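Colleague: What follows is a group of structures, each given as structure tokens.
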Structure I
Amino acid sequence: MLRKIIKSNIYLEYFIKNTIMINNVSRNNLILNISRRSELNDYIESPEIDKLRELVFELRSIGRKKNELLRLNNIDSESLLYGHIDSLINYSKCISLCKVEYPFIEHGIDFEEEEVNVINTMIFQGAYKRSKVSNIRLPFFTIGPYIHYSKNLFDTEKMNKLKKEYGKTLLYFPSHSMETFNIEYDVRENIEYITNNYSDNYDTFIVCMYWNDIANEVDKLYKKYGFKVVTAGLRSDRNFLDRLKTIILLSDTVLLNDLTTALGYSIFLKKPVVIRAHEIKKNFMRNDGDDLNPCDGQYNDTLNIALKLFNNKNKITEEQLVFVEKYWGLSNIKSEDEIKFILELNAKIIKYSLGFRFLYSAVVFIKTKFWCKGSDRMMDNKLKLLLESLNR
């Protein structure tokens, strides 16, 4: 009952999680401290991989449970992942937003397409989950690939310098592990496949590794075979998306061995993508150490479709664009003013409802009626955006 009362009001929940829950506050501060130090490191030009490894070991020491997700525990947790909210705020110059007012931002593509149960304004890249939202009275905005709103960390001069140094570059994103599951695949065989099949056409191989796999020292074998190892950083690192954009822009072709968010980002940035069919086993674990069998039927179906589509090394096809449109929403890019409106709308919904979540839908209804009576052109544009977000 007490938990239900606390969750009924976002201000109350935010206050308790950030003040009264001392252990939670301490844990969040430690994660933030580690993430801010990560932001200072170079993981691209002269990759400081060992520094990241040290930070991950420090991060892992925070976990109190086996397989605990090492992320910020707050009401805005998902929005804080991978620098998404920071990119949107910087892009829209919406600097007045408080953390308690952040909308829900899906942190990546859910290829299993599970139901969405969120009591907040929702931001997705593509519209693939529009019909799977439980609360149809709250806004569901699609804004296209998040990477559009990020920035290249290098200026033109440095990009040209590195591109000249690397020559023609193949960028590889291997399937990655997390705290909740391990990845099993033959890394050595995978490396040999890449070197045997791509060495004649590419001068440099870059492998972009997830932070958890760097901690597990998977990167060392790639280095042994001459790969340049880079990373986008920790999941709570605000520069994550900017680094990822910079890494993709340095490449000529992108190679994958699994479905990943980088697929859509690469196509958006006009980099041809190839997916290699490769046996991968994901061992999902619960905190008690028992295997957890994921519902992966939809995932496997989508992977099989992608394997057939992304097998051309030279060009991006219309069929590929249709696939990417579904999940990443290439046609849904928003302007600075539109992103600012979306962020500010969520803040107003929370404020006008005094933080009570059960009033959110009523506030949206009233706000929509108010704008329907307006004649200002800017209001018309905002009304259109809002009505589209409510159309299921």
Structure II
Amino acid sequence: MQRIIYKIIFFLLVFFQTLFPQLEFVIASSLFCLFLLFVEQKLLLSVTLLNVILVLSMIFILGIVIGIFHNHTYYDIIRDITHFSKPIIVIITGYLLAQKINSSKFIIKTIIYTASLMAISHLYKIFFGDLNAISVSEIRRVGGADSFIELFALILFFFQKRYNYFKVFNSKTASRFMFLLILISSFLYFSRTMILGFFILYISLMGYTKLTEKAIKYITLFLIIFGVFYSYLFTLELDSESPGIQNLFYKIRNAPAEVFSSPKSYNPRDHKEIFDHWRAYEAGMALEQMEYNILNYVWGKGFGALIDLKFKAPIGGENGLRYIPHLHNGYVYIFFKTGILGLFLYLFMLLSLYRQVYISANNDNHTILLRLISGTALYFIFTSLVITGIYNLQDISVLILGIFLYLARKESNTVTV
């Protein structure tokens, strides 16, 4: 009976944190679950989980301590405390809930069912919503920019034939229907991050992220194909107003410039000029504000520090914002708040998770889960450039990471003869 209750709680948590990804709700619902879990006894934590939580906690404490010695407002400090505590709380919640349920089949079903419901909602918004025009920007405005629960579900479907561990449905018809539903919905997000995430998780589950001679050949082939495709995009006449799939091609072509190339000069009234390089621009402003004190490079400016954009940007509401607390570039964001110390800890944690793929597995299921954890770490390494990585405010993947960490520990204790 108790396990059934925890299964209900788990499903509701995954569903509602996906449906309402606001930071306050995610933390409150996770803390509520942790309260229920800590009432119980016999909750065991793996070494890998403890290492992840320890490193994230060190970054968290560093930001608080440095923030205290600066003249930041209490509101801004508390906001950063809330933001940086999210992955710690959510990863532990995912791990412990998965441990109480102790059923990989139910967990995978929950991810797929939730993704299917999100796909239905997404497609309904697109086909029955208030579209002003049939364009990529309008579809994304009405339907949403991305859905990472659908990304993970799609990967699980793609590998059902290869790995029996992901075969959780008896009905092939229902399974195929949900697969098509999620596939169509995922495509209609026109999300560069989801496309990148899919390829990272795909090659991870194929075992190609473990550097062997075979893996290097496949990675080289992929890079050549992508290089040819990317070069081809420069032969096309594309801009941000291009219709249909051309708009997505423009965004792919512009991605490196948006992240790395800040405009040399800018006109605050020309929003398009800045927004084509927005991630690089805001990161550049953050780095510029650290130049006045060499100690900022060591331990950052602490929690509560704000980035001055030098003009009131049309973001964050009708009145716009000049001072922003967060950045898209997670590396610069962590560096700005906690310096090289925090950035080193963050990279150390991600690389430690990536190295899970090199661990000798006890069985095939253990191998699959180690690859998933490693792939999720690679996903965070790349998304840290564009959507803050593990510190993304509205990303369900940190909860899923906690779940994968438990399932891997469970399979590590199962030896197949």
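Throughout, read-outs are computed from the coordinates displayed, never taken from laboratory work. What you see is a predicted model; the values in this text were computed from it and never measured. Cβ atoms are built from the backbone, for glycine too; each structure is taken alone.
Colleague: One of I, II was used to compute mean count of other Cβ atoms within 10 Å over residues 231-238, and the answer was 10.8. Which one was it? List each step's numbers first, then the result.
Modeller: Working: I: 25.1; II: 10.8.
The read-out was computed on structure II.
Colleague: Can you spot which of I, II the value -0.68 was calculated from, given it is log10 I(q)/I(0) by the Debye sum over Cα atoms at q = 0.16 Å⁻¹, for residues 23-102 alone?
Modeller: Only structure II yields this read-out.
Colleague: Computing volume of the Cα convex hull per residue in Å³, for residues 55-110 alone for each of I, II, which one ends up highest? Write down the numbers at each step before the final one.
Modeller: Working: I: 120; II: 83.
Evaluating volume of the Cα convex hull per residue in Å³, for residues 55-110 alone on every structure, the highest lands on I.
Colleague: Have a look at I, II and say which one yields 19.4 for mean count of other Cβ atoms within 10 Å over residues 191-198, as calculated.
Modeller: Here the read-out was taken from II.
Colleague: Check the numbers for distance in nm of label points 7 Å out along Cα→Cβ at positions 223 and 247 across I, II and tell me which is largest.
Modeller: Values: I: 1.6; II: 3.4.
That would be structure II.
Colleague: Out of I, II, which structure matches 17.8 when mean count of other Cβ atoms within 10 Å over residues 119-126 is calculated? Present the calculation step by step, with values, prior to reporting the outcome.
Modeller: Details: I: 23.4; II: 17.8.
Of the options listed, only II reproduces it.
Colleague: Given a value of 16.1 for mean count of other Cβ atoms within 10 Å over residues 15-22, calculated from one of I, II, which structure does it belong to?
Modeller: Working: I: 13.1; II: 16.1.
Going label by label, the one that fits is II.
Colleague: Additional query: Out of I, II, choose the structure whose coordinates give helix-only ellipticity at 222 nm (-39500 (n - 2.57) for each DSSP H run of 4 or more, over all residues; to 500) equal to -22000 when calculated.
Modeller: Values: I: -13000; II: -22000.
Comparing all candidates, it corresponds to II.
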